[in-house]
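Structures follow.
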Structure P
Amino acid sequence: MRILVTGGAGFIGSAVVRHLVLDKGYEVLNVDKLTYAGTQTSLTSVGNQAGYRFLKADICDRGAIAEAFSSFQPDRVMHLAAESHVDRSITGAKDFVDTNVIGTFTMLECARQYWAGLEPARKEAFRFLHVSTDEVYGSLGDDGLFTEETPYDPSSPYSASKAASDHLAKAWMRTYGLPVVVSNCSNNYGPFHFPEKLIPLTILNAMEGKPLPVYGNGANIRDWLYVEDHARALDIIAERGRIGETYNVGGRNERRNIDVVTRICELMDGFRPGRQPHAALITHVADRPGHDARYAIDATKLETELGWKAEENFDTGIEKTVRWYLDNEWWWAPLRSGYAGTRLGLIDPPKQGAA
């Protein structure tokens, strides 16, 4: 089995690559631009495996992507490459439109050209998995869950760009017959997570005795999914998911942001006790513009139709995650030096006299 993975040096992508190469024994071509959030140090365990290859390329570069298809001859595509941080999308939306929309268009077109030229048996077996987010659905109230039929209602430039890419993927299936499957996941966490995101930022700031920023009152709710559970789910969806269908992937672990931070503080108190409880470092800051109140995934379709189940609950997963960051400074320290935990996503006020 040959699988072309885009964004395989990122957080979720690297977990997928490790699973495919180490657990499944597949041949993998990892296509990644190596932006600020992509690092090959997340792939140290697969770097010397015979079935693993790496190509540094931008998914917007049609020539490079077409050549990757032609030379590698994949049986499947797992498309994860994306700009993914909501805060960065607020102040730099163009990068999100370029990568998430134009890049996905480029991937679909190159895949379509390649797929059209395959011999019948390989053409029948080919799959293109487009990996997306639950943020395309917008915000939930106090009750209910996102299902595969929930209408799209994105709030941020990031989620709007992912919604656009989802629609492109489905359109390429309906118009051209490209065998596309789409997945939408809840918030991921676990090892190798870039330090700007809530959980790793909280862990690392707690280690260094720095403030632990919490947006607003911390009541925003997310459904947390351990990244290795997600990687297994994506492999299953790519293998057995029905063409044209969407599969929601969630951990059934709803937590308020303030409770996530508090739990990390409790674990840090046990692992590295200080002169005061780590919760004393919690600092409430101005809320994110357009901050969705609640996300929660109904993963029933994936669980019943394809037989996937999350192996980690939040308590087991967060303990593993905190321990991993405590034990793996070699990985996060170089990234931390380039991003020290400063606030992102603040909207600059319009200049006086601007049109």
Structure Q
Amino acid sequence: MEWLTIGAFAKACRLSPKALRLYDELDLLKPARVDPETGYRYYAGAQLERARLVAWLRRLGMPLARIREVCALPPGPAAREVRAYWARVEAETAARRDLAAFLVDHLSGESRRDTTNMLELRYAAHSDRGHVRPSNQDTAYAGRRLLAVADGCGPAGASASAAAVAALKPLEEAELPAGNVLNLLEDAVRSAAEAVRGVAEGSADVGTTLTALLWTGSRLALVHIGDSRAYLLRDGELFRITHDHSVVQTLIDEGRLTPEEAESHPQRMLLAKALPGDTADTPDLKLHEARAGDRYLVCSDGLTREVSEERIRELLGGGEPGDAVRVLVGAANEAGGTDNVSAVVADVVSPTHPSRSDRRPGQNEIRPE
């Protein structure tokens, strides 16, 4: 057998000798032979394929521990692991991209708008227990600044969802300093988690989703954890602006499951994140630039499990917010009503809009039965 010195092998696989020595120490890529007298490392030509795979995975930024796992797998499962890793990288990159865009706007002064051009919300909320569940564990709230839906679970699910939304209500009257809205919202969610933890009283079966939008006058700050959703209807097109924190969504993201398979998956109801959660269950936080004419929807999964997104787009497009929430909830019940269903709809309008809402904050709160 022809042996390759560490220098020749490094050149052939495009790894440095220093990296090869490290991979030897970590049992990731052991040399085929080590001279007992000189300690020189020698490699076989058959090891080049594994070495090149290691090099490629390092260029992806994959940690060495994960590379060791991938290299131990047959080609098919290894490909799935690479796909799953890259899906996580893209999700993390998207979140950082949103934060970077916000920081660019904030530091350049582009986010400082003339207050005379401020917009406002016209809003409505509606919630229903559906046809199957004995009680309503959802809480829906629509106010001057705050739009929120929480979907509780467990024996105290109704109290958990109500506590989570109640913890955000002080934001209706709080000052919203420029550049600090996301921090303010993050602090409020910590308070919501503590409130839910108090309701749960140590029970792992009690928790809630929480999806909320906080209006600043020109933007909507989004906080999201769980599988309730938020949508934007703009120029007739419907955009989902949240990502489900569920077991099946994670499997879809990683390429282990198709959306069609997810619909009948036995774990389709399991959440990957919820409140109160633990330190790893961080919520998504984003800022969305608003335009006059935009319509936002925040809803529980009782709507999205029963009504397709295309149908939601059709129903969301007509009437006032109050009409829209009732039509959407009604459509979910007509489709089976197997879960509690809640919807909050808000239009972004000019203050001079002839049909703007004069409702007081909290008037559109829907509490669990």
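Bear in mind these aren't lab numbers, they're just calculated from the coordinates by the rules spelled out. Note that this is a predicted model, so its numbers are computed, not measured. Cβ atoms are built from the backbone, for glycine too; each structure is taken alone.
Determine which structure produced the value 0.65 for FRET efficiency 1/(1 + (r/R0)^6) of positions 2 and 330 (r between Cβ atoms, R0 = 35 Å, to 0.05), calculated from the coordinates; the candidates are P, Q.
Numbers: P: 0.65; Q: 0.00.
Working through the options, I get structure P.
Could I ask something else about it? If relative contact order in percent (Cα under 8 Å, 6 or more apart) is calculated from each of P, Q, which structure is the one that comes out at 21? Before the final figure, lay out the partial values.
On the way: P: 18; Q: 21.
Going through each structure in turn, the value belongs to Q.
Which of the displayed structures (P, Q) returns the greatest value of volume of the Cα convex hull per residue in Å³ on calculation? Please report the intermediate quantities before stating the final value.
Values: P: 147; Q: 177.
Between P, Q, the highest calculated value is found for Q.
Consider the structures P, Q: one of them gives 0.65 for FRET efficiency 1/(1 + (r/R0)^6) of positions 66 and 226 (r between Cβ atoms, R0 = 30 Å, to 0.05) as calculated from the coordinates. Say which.
Details: P: 0.25; Q: 0.65.
Label of the originating structure: Q.
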